[in-house]
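Just so it is clear, none of the values below were taken in a lab; they were calculated from the coordinates. What you are looking at is a predicted structure, and each value in this text was computed from that prediction instead of being measured. Cβ atoms are built from the backbone, for glycine too; each structure is taken alone.
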Structure I
Amino acid sequence: MPISPEVVEALERKRRDIRRSEERMDYFERQMTERPRLLGIWRYWFHWYRVRRAEWLTRLWLEELREWKREILEDLPDLADEDKLERSRVIEGNVHVIEDGITVILTELRDTEREARAREWRIRFPRPYPTMIRWLVGVRGRIGPIRRWIREVLNELPARWKSFVYVIYYAYTAPGKERHLEAHLEGQCHRTKEVQDKVKELANKLLVQWVQKPIVTVKGVEKPGGYGVPLTEPPGILGPPYEGVFREGYAEWEWGVQWEASVEEGVIAYEVPPAVETKETVTLEFEVYDYDYNTVRMYQTYDVPARWWEEEQEDLEKMVEVGVFLAREFREEEEGEEE
């Protein structure tokens with residue numbers, strides 16, 4: 001269903017108010033330079049219109065986000081895949097503009113707050129705010145809901161998803177003695193170069209840390225380095241370009257990402273077609289496969305937010321229990337030994 005005339009008019013009215021506020025800000029900024037004798041008056045009205053612009057911007061963002069979510073749920077499903085993706089990219093770009101705008105607005109409001117506190121500015125309009133500080137608090141109160149709407153809109157956007165497997169391969173082939181291990185991290189991400197570059201880096205770091213988790217053998221022996229010894233020994237494995245080959249004596253390592261791939265019984269299968277979907281979560285699968293014994297030595301799955309590459313690395317490490325966020329059984333084991 002197309003956007004209603006009432007909504008169009010409401011959005012345009014807010015945009016007019018924003019433009020009007022920006023024009024007045026420019027005017028009073030010029031007055032502060034050209035007529036410094038009345039600096040106090042010009043300063044007050046410059047900041048008053050700055051807060052007024054923030055007032056209308058935050059109201060506009062909320063309405064735009066609500067309308068985009070309605071469009072995603074009601075209009076996009078009827079479009080062809082390519083049209084759906086194109087419109088999704090436009091909406092996503094608009095949402096990122098709002099995210100950047102929030103950063104700017106909060107910086108400006110902090111500056112205005114310092115002035116308002118120092119000068120104890122009171123206001124008669126808009127009601128019911130008796131002081132500029134109270135008005136600022138009201139405007140900032142919309143930032144939390146705006147951020148929640150941003151998350152909802154981004155999570156509802158359909159995208160073309162691409163399967164991948166990040167692989168670390170190790171082979172030791174001395175005469176009469178061989179060893180072949182392979183670590184995999186399988187997941188999905190958006191099919192854009194920027195996202196794929198970030199995913200490649202994060203997958204490398206997460207998989208290296210995951211294979212370094214302590215393990216307990218069938219004989220009850222704990223190995224602190226896990227399968228990180230010898231899988232993650234080669235120099236440069238953690239740095240850009242996050243792919244490479246290293247040989248030393250009888251040992252050989254190879255690491256990198258395989259796009260449009262999946263793991264089936266330790267073997268990587270290619271030509272996994274991209275799919276246009278809306279996702280709330282993505283499953284990341286970790287495993288260490290032992291080719292000498294044809295068996296999986298380690299295996300775990302974790303459900304993470306669909307746009308997991310946008311999370312902070314520390315938060316991702318917590319989700320997949322690596323680094324300082326080791327799995328509970330190992331933490332309890334270590335705590336028991338300390339006691």
Structure II
Amino acid sequence: MKVQLIKNLALIIISFFLSILLIEIILKIQGKYKHLTKNELIASASVYERPFKSKQKQKHPDLNYIIENYFDNDGVKNFSKIETSQKKNLIGIFGDSFVENIAIDKKFEYSTLLNDNINSYQIINYGIGGYSAELAFLRYLKYQNKHDLKYVFYFFMPGDQYSRSLINFDKNNNFEVKKIKINLFIKLISKLNITYFTIDIFYKIRAALFEDHTSIDINNYSQVLANKIAKRTYDELKNDSKYFYNLLNNFQIEVNKKNGKFFVIVFPDKNNINFFEKTIKEYNLNINYFVLDSELAYSKKLFFTNDGHWNEKGNLFFSKNLEKILGSIGIDFKKKIDEKKILLSINYFYKINNY
């Protein structure tokens with residue numbers, strides 16, 4: 001009885017691997033994923049990135065409405081047909097999900113409201129959900145030689161001081177980015193056509209089953225695989241004020257090296273402000289920063305009912321804050337943001353898309 005059971009189990013295992021081998025051969029002959037198997041598996045230094053040339057459909061938290069976000073060939077949220085790398089005179093906003101705004105329709109997002117009225121410059125949204133000061137800095141390093149960044153704003157949020165030690169600092173506070181290691185097993189499966197076939201099927205099934213999903217360019221599958229695996233290699237979160245200081249200091253140095261100007265925007269939570277100001281004072285860091293109006297932390301009407309992020313009114317209020325900040329550093333506007341007109345549009349948007 002035991003011998004027969006072992007034989008049956010062996011037959012199942014052999015059949016499974018023969019099936020995998022057959023599928024691999026068929027896919028190899030077909031050639032759809034051939035170019036991906038030749039790619040070297042390299043994870044992004046900042047680990048989590050939006051896949052380039054991808055479209056994300058996101059359910060609005062409070063309405064019967066689907067938001068569409070497009071991430072261009074540079075992996076940057078982009079509402080125009082021009083790649084970010086082809087744009088000039090950029091004002092980059094780096095930060096977490098409050099910057100990224102995946103649940104805000106493009107017509108109400110702060111970058112659109114500002115770009116509709118600004119002179120000579122373009123606001124670029126470099127936000128990524130779940131980011132921190134560490135990851136925002138790594139994201140800047142990715143684009144510093146590719147994009148024409150004249151002004152760089154880092155948006156400091158509560159919890160952004162926590163790091164995963166993805167950067168090493170020496171005794172002189174110079175930095176070195178750690179290389180993300182991919183283990184041998186993952187490297188081996190990345191050479192198989194069936195790996196990318198599985199990823200392809202996953203995205204197609206999810207798109208068929210769920211209204212909110214992400215459509216990804218097939219050429220990005222190897223990068224998606226690398227980053228998914230790399231996320232599991234994170235160190236534990238650490239709260240180290242000196243590390244945070246080193247990040248801000250080097251962030252500013254790198255921006256200045258490219259003849260750009262660096263600023264910090266501080267979310268107006270009291271504890272957040274206290275931590276930030278205490279840190280720059282403790283380490284004598286000379287840095288230009290702006291604290292947002294307190295309503296952006298405490299006014300419920302500026303947040304989604306079913307989500308902890310700013311809603312459309314929050315984005316409008318944030319854009320008015322940024323309009324004031326940009327004006328104070330010499331950025332001209334063709335005209336001021338028409339707050340009353342946009343509020344009417346927001347109210348109408350809620351009326352027609354309500355459940």
query = Taking semi-axes √(5λ) of the Cα gyration tensor in Å from the coordinates of each of I, II, which one would give 41, 26, 20?
reply = II
query = Out of I, II, which structure matches 3.3 when distance in nm of label points 7 Å out along Cα→Cβ at positions 57 and 321 is calculated?
reply = II
Parent structure of the calculated result 0.55, given that FRET efficiency 1/(1 + (r/R0)^6) of positions 49 and 153 (r between Cβ atoms, R0 = 30 Å, to 0.05) is the read-out and I, II the choices = I
Read-out distance in nm of label points 7 Å out along Cα→Cβ at positions 169 and 185, computed value 3.6, structure in I, II = II
note = distance in nm of label points 7 Å out along Cα→Cβ at positions 17 and 201 gets 2.0 when computed on, of labels I, II, structure II
key: Structure (I, II) behind the derived value -17000 of helix-only ellipticity at 222 nm (-39500 (n - 2.57) for each DSSP H run of 4 or more, over all residues; to 500)   = I
note = For relative contact order in percent (Cα under 8 Å, 6 or more apart), structure among I, II ranking highest is II
